[in-house]
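Participant: What follows is a group of structures, each given as structure tokens.
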Structure P
Amino acid sequence: MNHVYVYDGDYLSLLNTIFYLLKTNQKVENIKPENYSPTLFENIIHFNIPKQDHLLDQIIQSFGISVARAMYYVFLSEEEKKELLLYYFVYYALKYRKKIMYQRNLKCVREVLRISNYVLHESHKLKGFLRFQELQNHLLYAEMSPTNDILFLLSCHFSKRLKNEFWIIKDVKRKIISIYDKKKFVILSEREFKLSLEKENDQEKMIEDLWKTFYNTIGIQERKNDRCRMNFMPKKYWKYITEVRDEL
């Protein structure tokens, strides 16, 4: 029977679990968040580990900021075995320290690079594809449904890009909401915050129509290339992009 170690679900809890397992030389077959549903052949192992808040600083000092950032991007991914991947990555990182990313012969290093680049690439795309609409109460609101859990990354970006506005970004896929009040943002689940939005105003509808007209006008019909456009603007994002969602 396979043993599955579970953690609280947040990043710091995962790091504490990984370092505890490495320190105690436990035989690790899998690591999953606490809401994981085991199969008949898996044994769930719970244990209370005192959280060490200094672990994040320790990782940055030992492995470097770029490695610490890549690890966090992997955690934000939807990769099925990301926890186990990070376990093996930390195992070798403790040996190679800041030179870990040069060990491309290791599968865990190659996978961390691939997944972290994918998450970063998607967050960059959404910085350009995210479309805000102004509601009647002058609140900016945007919806998205990304492959990876990048709401925190986007919130960090827009808290600087739109720092003088009130805005809400909703991840429809994960049912979580980021709320910004011109000072800081907080991420909540739909269960924690009841979101009731007023209907968009007439001016916003007019602006949307003008933007669609502009988008269609500047396009050159003879040079239209749908395949090229989808390479830069994947169709999975179209539902929330004002100028192309009608094409769906």
Structure Q
Amino acid sequence: MNLHYLQHVPFEGLGSIASWAKARRAQISRTRLFADEALPSADEIDLLVVMGGPMGVYDERDHPWLIPEKEFLKQAINSGTRILGVCLGAQLIADVLGARIYPNDHKEIGWFPIQGVRAAPSSSIEKVLSNAGEVFHWHGDTYDLPTGATHLAKSHACKNQAFSVGNQILALQFHLETTPDAARALIDHCGAEIVNAPYIQPAREILTDQHEFERINILMAECLDLLLPNKKSDH
């Protein structure tokens, strides 16, 4: 399996996804867009992971690499590549699929619960997310649901927390991949966003329970196992 990830800032990497991939003997490669690295051919990738970042989808003047990244995402979608989008990655996927991206009424930073959107989840990923409980958030923007997408999760602060497109794409507004070290890096680099607000936790509360990170990392692995086509696993 060839896993490729798109990285927008040095301090937001794969997190627990790296351990999941290594356990499945995957070949891992990356494009550090902030360093102007070249994008690969979408045909060479079994699983594309689009990571988060503090910039917005429309910040093309400050981050001109967003333009070729969006074109690359279109190519990956059209070629049938399996794709996971996390936070900014989810917003980029929604944008490429024609949905509107805009500031949410509230920023969510810290541990807050998500809920499934259907009383009787029909897919395996829906079942995983409907039972997820509290997950880790760090986002201010949100998106409308793309045409043809399946709405998977919501929260009190944000209506559209996750969606899928068939068996090909999974987009998560929240972070299941975050480890304690990754959370500390976010606090170090983006701590100015931690202010007194209804859905923002103090840094000390974010880092209080290390076992919560282990729990969401297990959920991340379950989602990836369901997203990855069997014919492309473990080779």
Structure R
Amino acid sequence: MTTATDDTWRYLPPERRIRPIVQVEGLTRDYPMGGGGVVHALGGVSMSVARGQLVVVQGRSGSGKTTLLNLIGGLDRPTRGTVSFDGEDVTAMSERELIRLRRHRIGFIFQAFGLIPILSAAENVEVPLRLTHASVDEREERVRILLELVGLGERARHRPHELSGGEQQRVAIARSLANKPSLLIADEPTGQLDSQTGRTIMTLIRALVRSEGVTAIVATHDPVLIDLADRAIELSDGRIVSDSTAATLAS
């Protein structure tokens, strides 16, 4: 797939070009346990994500990666702290506003793919467009473009069980881009794939960040994938322990 340099940001108002797309301040998430105990999943995390970045969040299982992504994406609410998306306070949004945010402005990619078994690849990609009441012509054109983008144009009519794990994840990626989100959130997107296929998927996500003009935050425990990111953040016990710029991306 050919990538292109993203110029989308150039057409944004100056204040939006400068402002981080995601701003997290003092984010804490506690989960009550039986017997009066509390699990501290996140403990005062603060970070920002610039537009057009591919950011990897790494750490062992239980480090807080999924919790952080769920809070940024409005799938959960923090115990304390704030999350801002494109200057808007996500933590203050109503449930209706959160649904609109997730439906129109944030795309999600999960480890388990989440495809609907009885639908074809094209129909799975089309689901978000139906939810936003896009016209038939618009849906068909967007689905065609996205499946071609992820290299599955000839597999459009195949159902999930007829696709490999890597192909299913590519369908899921195409679906996440259906409504042209500004942010992609991917939670262990390569966790069910072999290392080579996983690297292919991560390379695809990196290419889409460039060609589609999106920002991506990807949670992974696989150190092999970190060199594909613009930036790597490591969590341990719900806190950031390192935050560094990865090696220069390969052209």
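Participant: Of structures P, Q, R, which gives 4.2 when distance in nm of label points 7 Å out along Cα→Cβ at positions 37 and 205 is computed from the coordinates?
Facilitator: P
Participant: Right, here's the next one. Matching task: 25.6 is the computed value of mean count of other Cβ atoms within 10 Å over residues 173-180. Pick the structure from P, Q, R.
Facilitator: The structure behind it is Q.
Participant: State the single structure among P, Q, R that was used to calculate distance in nm of label points 7 Å out along Cα→Cβ at positions 53 and 69, giving 2.5.
Facilitator: Answer for the origin of the read-out: P.
Participant: As an exercise: volume of the Cα convex hull per residue in Å³, for residues 157-220 alone, calculated from one structure in P, Q, R, equals 140. Which structure is it?
Facilitator: P
Participant: Out of P, Q, R, which has the highest value for distance in nm of label points 7 Å out along Cα→Cβ at positions 149 and 213?
Facilitator: P
Participant: Here's something else I'd like to know. With relative contact order in percent (Cα under 8 Å, 6 or more apart) coming out at 13, pick the structure among P, Q, R it was computed from.
Facilitator: Going through each structure in turn, the value belongs to P.
Computed from the coordinates by the stated procedures, all read-outs in this text should not be read as laboratory data. From a predicted model like this one, the values you see are computed outputs, not experimental measurements. Cβ atoms are built from the backbone, for glycine too; each structure is taken alone.
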